[in-house]
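Below are structures written as structure tokens.
What follows is calculated from the coordinates using simple rules that are stated; it is not laboratory data. Note that this is a predicted model, so its numbers are computed, not measured.
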Structure 1
Amino acid sequence: MNALYSTDGHYIHPSILNADFMRIGEELDRIATADAIHADVMDDHFVPNLTFGPSMIEQIVRRSDLPVDAHLMIEDADRRAPAYAEAGASSVTFHLEAAKAPIRLARELRRRNVAVGVGLRPATPVEPLLDVIGEFDMLLIMTVEPGFGGQSFLETMLPKIRRARRAVSEANLEVSIQVDGGVSRETIERCADAGANVFVAGSAIYRAQDAADEIAVLRDLAGQHRHS
């Protein structure tokens, strides 16, 4: 069982949005000690930025031994998300705001043997999901507005993380809570204390002189906190 499916421990998923795409192979090697690769897929519609599609996921899967966590910031997720499972991603996260039938989509993805995440923009409340959260392996709470790397962490998301963790714990579910946006040495402990156990960090890792050392530091800081 890889970290994407586990709620036991704290996991670091570097975002390659901050990588140098002209040297992507070397950039993947820099994060080889991470738990997974976070690949941000953007379509210039759901968010005002454009990255890549399933073929890039296939290339990353071939190049790295790490599992790939595909974060789909794209419209029409119901139709387009399965292609990322077929491309070899170990986990596929779609946004609740982009799916017409999220539970049906989650089940369709699970039939393709991938972990399934559901993402929420900062302004989207978590409460409508809580009764069906067991349909997902992971809940992604965006701690910045999706679309661009390097944004400042939104402190106002910490209560949202706590509410989600409390609901998951009370229902005795094995659902990971992932945070994405502004995660760094300065913010990761607060996220872990609130109940997150999977952390997406982009600029904090790729701007570090030694990415492997930064991954180790972030993992250690998160591990000092244990959600109940």
Structure 2
Amino acid sequence: MSARILVAEDDEKQSRLIRIYLEREGNAVQVVADGRAALDRARSVRPDLVVLDVMLPLVDGLDVCRILRTESDVPILLLTARTTEEDMLLGLDLGADDYLTKPYSPRELTARVRALLRRSKKSGGTPEPTVLRVGVMEVDTARFEVRVAGQPVALTAKEFAVLEALAREPGRVFTRRQIIEQVFGFDRDVLERTVDAHVMNLRRKLAGPGRPHLLETVYGRGYRVTDTPDSAPS
């Protein structure tokens, strides 16, 4: 799988290692060393994926992520030395599709890149104009749009993929591993807590005054989308 990949990493040793491993996969890799250059290059070359270090000079990596997400749906893989759950949730909430903490193995990074590219390239064929309806929620898989009670809901690419998987079978309980298999292309390197973070963000974004609770946790099992409009919060 060949792709145009932008790597934003100010550690020269790390960026060189990332480039070597990604180019071995047949990808065309460009490297920048600060956040401002990352924004400029992403706008000019329109990469298929961005590998983004959080601690960048000039413009912080999280700010780069937030800005890029308002401009495109390019898959973003964050790299960071920060290891707390709050940091991970913040990165995902700003629009990152995946999150890798340092130190990491180059093989793990390339596996995650492959998974993100597989997901993003599924749209290479002719998409079916399918609208999934669950209660007051509509998931338009052709237009990449979600509406709840007629109101649009902005989601990241990975959040949309999780919601689409659940909405295709309302009422079915999906385990975290089943969600990983459907959304991340059977990438065994994806952590179950990554699924939890995406679901937490989805639940918050789908909520609103007068809206039913559409996304439920089934404790000890996993998650489901419910078509019961008066479902209690979970």
Structure 3
Amino acid sequence: MSLPAIHPSILNADQAHLADELARVDSADGLHVDVMDNHFVPNQFGGPALVEAVLAHTSLPVDAHLMVTDADRWAPQYAEAGCAIVTSHIEATTAPFRLAGQLHRLGAGVGIALRPATPLAAVEPLLGDIDLLLLMTVEPGFGGQTFIPAMLDKIAAARRLVGERGAQLRIQIDGGVTEQTIARAAEAGADVFVAGSAVYRADDALAAISALRECAAAHAH
């Protein structure tokens, strides 16, 4: 399994001082940018302009998480903009195999996300075609929520499934990541962690990133 990676979520950053907020987390392994359309989830945030602003102010790989309806239509423009990974929700994707091929041709890694109640069976056929499996550990739409403990079994089941398939893909979690929950999630088999409040509400964001990374490494699957 890969070394644990911490991807701060800019949903929790001060949007009026974006360049400074990106500089605060420059020791991270990547940046997680949420895009929400107020349709697939009950909130609105981000879009191509924000992603382009982030890409202009960071050298970190950018991981775009599209919580939007009709992801097949919108995802390619995020790959064209230069995102390292573009993650769409399986629940909002009509032709995921075709989309995965399109994103790969555009040079982006392919992520597929699942809401908490969506079973792993929904993505099982895709595991050989994607690079990242994102398991939401809160209901998507808002930052600052509490980790859903029932998701630990889902993470463990995903890790077993990936192992059985011999697939080279990373398991990312998003929602309620703290030093306590990251330890349990790493133990279950996750290796990429989206951290919002835990990083951006800390006095020292770099120290928070290091602490989360060390905690995940100490409990890695």
So Cα extents along the principal axes in Å, computed for just one structure, reads 43, 37, 30; which one of 1, 2, 3 is that? 3
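Assign the value 15.0, calculated as Kirkwood radius over Cα pairs in Å, for residues 70-149 alone, to the correct structure from 1, 2, 3. Please list the in-between numbers first.
On the way: 1: 12.5; 2: 15.0; 3: 13.0.
Source structure for this number: 2.
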